[in-house]
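The next part holds the structures, each set out as structure tokens.
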Structure P
Amino acid sequence: MRFLIFITSLCLIGSSYAEEEAKRHLGVFSKDADGFKSVTLMIHEDGLAYLHASVSDLIGKWSFDEPSSKLSLKIFDPPTAEYQTMDFRFDKKSHTFCIIKPDDGDKKDQSDELHFISDEIPKQLIEAFKAYPEQLKKVEAQAVAARDWKTRCKQELEQERPEYERSLAKIKANPRSVLSKQFWGPIVTPAMRAFQASLHSKDYNFPEEVLVELLEQLPDDNHWIRALIFSRRELTADTLKKFYPKALEWGDLNDDVLANIAKHPNTPIEIVRDLAGRDDLAVRVTDPARRRLEETEREKTNK
């Protein structure tokens, strides 16, 4: 009888040890590094894991292959609407994980080792794991919808390409043609996209009087074309000075209007100084203006 109790005890101990051994890859593992080099992996027994690396915080599903001691973390990537997998090699002796890099095969780099920290996963994270399945469904649906929308847009653009290219050719041959509403009306058309592309390009030349007429006749809410016009090098200092008071109003709709004026090489220095000194404008407007002033001062000093 005593022998049976002894054997039973050994079996229970062995079973407990095997169970603990099977769970050794669970818990919190972290890389001994600070800041952007820090990597933390938290593996929960419910099949989900949390990965913090650089500025990323990700949750995914994990699977563990005992023979190879490899843990695979499957993470959904919204921009591509696809799943990506990260692999980690578990070392039972050192109780560490090592990130498996695709190009490195089985090579082990100690700088990539994640050391065991604790088997206690924060309660907040466990709650996040519980909410993850429902959140994932929503994220997947949104990502697939966004991907399908981009695909449709790409297909539409290809269908409209002949008209788009005809419009570009028309603008190059006759820049005054852009004064027609077909190039800047409220409905997005291939002609409007062609006009936008021509304003972005240095290969197109617009007489200044055409740009001035556009500034005068465009509807107030058509701020995107105005912003591009103020980036055109054809505008002279006199024109920029003339439209500056109105540009301050247009800048409320789109601060690219004022940012482009701040960067424009023909903008009078008094306007640059005014933009640099304002506290009611975004830094993307005031910063380039202040840099222009600093450059001007350096040029004076070097003379």
Structure Q
Amino acid sequence: MAEVEPPLQRWWIQPPFPDETLRSVVNRAAELYECPPTRLWECLNWDDPQPFGEVESPSVETLRRMAAAIGMRSPDLSAHRLPHAPWLLAPLADEVYCPMCWDEDQRRGDPLWTRRGWRRVLCTRCPTHGCALHLRPEHRAKWPAPGALDFPALAEHEQRILELIAEFGETLERSLYAGAPWPEELRGSPHTARQMLLKVSFNMNTVRDLPLTKCVQTSGNMARYIHGPLHNQEPVKALRWDAYRKIADPAIRRASLWITAWELMRERPDDLSPGWSRLPSHVEDMIWRK
């Protein structure tokens, strides 16, 4: 019996929300049809012999098929693409969300959707609310009911630390990728800062160990927002920015941004310290070494 070509797919979901990522759209459709997102994506492109691209940056033909499945024009859908770029998180590091945005989604009765603005690797707060971004819960059951958000109480100096980290990340982003001048109150350069982020984020030892982000000292409430990785890492053979882009957890990226900001600040108030007035000399030499 000859194989019958399946009809054109139609996903009966709401069209993309403003600033929604394409992966978020696919995830919403997969949730509706109770199948893995990868399976839905493969079915959409089952008869295409050409590479159909990554979900966030699909080929032209794949984008056309996806637009037809949603019931919209492909040029309109194209605005939601996130092409590969060094200022964005890696394609699969998309487990980031803003609690306030998702709480508003729930109260409106909308599905929970991922904003493109959350995907900037040096951005650790929501562009809309200024709220600290979080790693998405694995299970929907862990998400609080609408209007039931419970943020831990932070002291004034703790709030200033989060502000320092967020502003430093955004300053570095503007200098690295938009050509903004490097602030006079910071030592080094944007490229020094980026290299320092890598050195504190990965194991620079010769044996399995934790990176320097393990050294940050936070209170109980701040540990929710800032911490190093939980497990030992293998030593890195080469420091690569693409590896940093794969760090989805904003809390881990905050730890590296905090250390780097502190090391580059010309004037350092004690209450903004990551737990030390100065790193041990051998550690500081390692960070500053070319």
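Any read-out appearing in this document is the output of simple, stated calculations on the displayed coordinates, not a laboratory observation. Model, not experiment: these values are computed from the prediction. Cβ atoms are built from the backbone, for glycine too; each structure is taken alone.
Given that semi-axes √(5λ) of the Cα gyration tensor in Å, for residues 98-137 alone, derived from a single structure, equals 18, 10, 9, which label among P, Q identifies that structure?
Traced to structure Q.
Work out which structure the value -16500 belongs to, where helix-only ellipticity at 222 nm (-39500 (n - 2.57) for each DSSP H run of 4 or more, over all residues; to 500) was derived from one of P, Q.
Only structure P yields this read-out.
Compute relative contact order in percent (Cα under 8 Å, 6 or more apart) for each of P, Q and report the one that scores greatest.
Evaluating relative contact order in percent (Cα under 8 Å, 6 or more apart) on every structure, the highest lands on Q.
For which of the structures P, Q does the calculation of FRET efficiency 1/(1 + (r/R0)^6) of positions 170 and 274 (r between Cβ atoms, R0 = 25 Å, to 0.05) return 0.05?
Structure of origin is P.
For volume of the Cα convex hull per residue in Å³, which of the structures P, Q scores highest?
When volume of the Cα convex hull per residue in Å³ is computed for each of P, Q, structure P gives the biggest number.
On FRET efficiency 1/(1 + (r/R0)^6) of positions 114 and 234 (r between Cβ atoms, R0 = 35 Å, to 0.05), which of the structures labelled P, Q is highest?
Across P, Q, FRET efficiency 1/(1 + (r/R0)^6) of positions 114 and 234 (r between Cβ atoms, R0 = 35 Å, to 0.05) peaks for Q.
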